[in-house]
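As structure tokens, here come the structures.
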Structure P
Amino acid sequence: MARVLQLSQANGPKMPSGQSLDERIDALLPFADCINDNLEIGLVQAWDVKGYNKLSMEVKKYLGGSHDPYQLAFIRGLLELKNYTGKEDVVNVICDDDEVTAWDTYMHFRAIFRAFPEIKDRFVGISFAKSQHYTPLQAADMVAFLVRREAAACFWNKPNEYKRLGDYLMTDSKAASQGVMRWYSVFADEQRLANLANDILNANAVPATLEDSPESQKPGVA
């Protein structure tokens with residue numbers, strides 16, 4: 001996505017060099033339609049790294065014990081899939097191959113079965129792949145790029161020149177607006193993470209799902 005959105009570069013006949021930003025976004029709208037037309041549910045999580053780093057180890061222990069919020073997002077994503085899928089369904093997880101996160105991700109994948117042994121038979125495998133060779137990961141890359149831009153706008157008031165594309169993907173496209181593809185999002189800035197830490201320490205418990213918070217029940221980009 002970072003390469004495709006470099007307007008000075010050509011990316012195929014429909015994305016020649018020198019396009020305006022609006023022209024390039026228009027060329028990408030069919031990719032958003034492809035996601036919404038072929039998937040059932042989209043889970044979006046954006047966690048402020050600075051705010052997460054300020055959490056105490058006691059709090060992080062209840063959030064999976066990792067110093068990396070990527071693993072928190074991974075665990076919560078798995079738990080949402082557990083709640084979404086039927087008892088007879090099985091899930092195979094495919095992650096982007098990243099040398100920094102892959103091994104820890106695998107260890108967290110194993111650890112979640114110790115916390116929830118009843119789901120062990122429902123998550124049948126995990127693998128890592130290069131996105132340039134695997135189309136679903138390219139779709140995930142598109143979503144992640146747009147979510148990072150929206151998070152920067154929400155957290156730090158940075159301009160998001162790709163907001164129209166993100167809104168179309170998660171709210172305005174036909175499939176998204178009709179609820180065919182359902183999107184759920186949580187954008188946790190530094191203050192929200194501080195509030196979460198206080199809630200955990202006071203209740204000595206972690207919210208079980210993304211849907212526990214009314215704020216996170218809104219479909220689309222917050």
Structure Q
Amino acid sequence: MRKKVQQIAKFTIQKKHTSQTCSSFQLVLSKGSILDFQHPNGAIVNAANEGCLGGGGVDGAISDAGGRQLLQDRIALPKIQSKTGDCIRCLTGDAVITGPNQYGTIGTPYVIHAVGPAYYMYDDFDEPDVLLSKAYGNAMQRAKEAQVEAVGFSGVFRGSRSRVGVLRLGIEAICCFDVHPELAEVHLFAFTQMEVDALLRAAELMKLTQDECMIR
């Protein structure tokens with residue numbers, strides 16, 4: 001049975017495109033599982049690895065819920081060569097999309113597979129911070145290309161980086177992205193109370209207040 005998602009905060013993010021055009025979307029912070037997110041023209045964002053064929057944590061849960069169809073669509077993603085010569089499907093900092101399709105018990109027709117950095121592999125935070133922001137931005141770009149109306153994010157690529165630090169980077173990347181007119185909502189999911197507190201703190205550091213209009 002799908003559980004009810006508990007909304008903990010909502011912010012209106014207003015985007016100014018030109019002097020004549022403007023659009024807005026709702027940034028929603030929710031407590032619950034990404035697998036409880038439902039939207040008929042939506043996408044969930046998976047914290048994937050470069051191979052895009054499944055891993056542990058959020059990726060493993062999404063893989064299990066998506067079943068054979070999601071696995072087949074992930075296998076069918078175009079293969080590329082990494083800097084080390086490995087055959088992969090998505091570079092770190094990038095994102096790829098599967099769908100539209102019926103993926104087992106997943107409540108959206110699209111799954112976006114974003115690859116964030118493994119912070120422990122870097123000497124400092126500079127390069128992985130850039131890659132993390134790109135991963136969020138490219139996930140939003142895939143959603144824009146598919147013209148989805150709602151996006152749900154879950155998963156934290158943090159390693160030794162603070163949870164608040166990486167969530168702030170994610171929120172900033174989402175709020176700064178040039179969204180498409182069809183987009184109505186972007187959801188950030190927190191599974192534990194610790195993640196809820198970190199999301200709220202990250203939003204506070206961004207100087208967002210509930211239902212505030214933020215023009216960039």
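What follows is calculated from the coordinates using simple rules that are stated; it is not laboratory data. All figures in this text were calculated on a predicted structure; none of them were measured in a lab. Cβ atoms are built from the backbone, for glycine too; each structure is taken alone.
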Query raised in the report: For which of P, Q does distance in nm of label points 7 Å out along Cα→Cβ at positions 117 and 149, calculated from the coordinates, equal 4.7?
Result: P
Query raised in the report: Given a computed value of 1.00 for FRET efficiency 1/(1 + (r/R0)^6) of positions 5 and 141 (r between Cβ atoms, R0 = 30 Å, to 0.05), which structure among P, Q does it belong to?
Result: P
Query raised in the report: Given a computed value of -14500 for helix-only ellipticity at 222 nm (-39500 (n - 2.57) for each DSSP H run of 4 or more, over all residues; to 500), which structure among P, Q does it belong to?
Result: P
Report summary line: Working back from 0.95 (Rg/Rh (Cα atoms, Kirkwood Rh), computed), options P, Q, answer is structure Q
Query raised in the report: distance in nm of label points 7 Å out along Cα→Cβ at positions 77 and 197 was computed and gave 3.4; which structure, P, Q, did it come from?
Result: Q
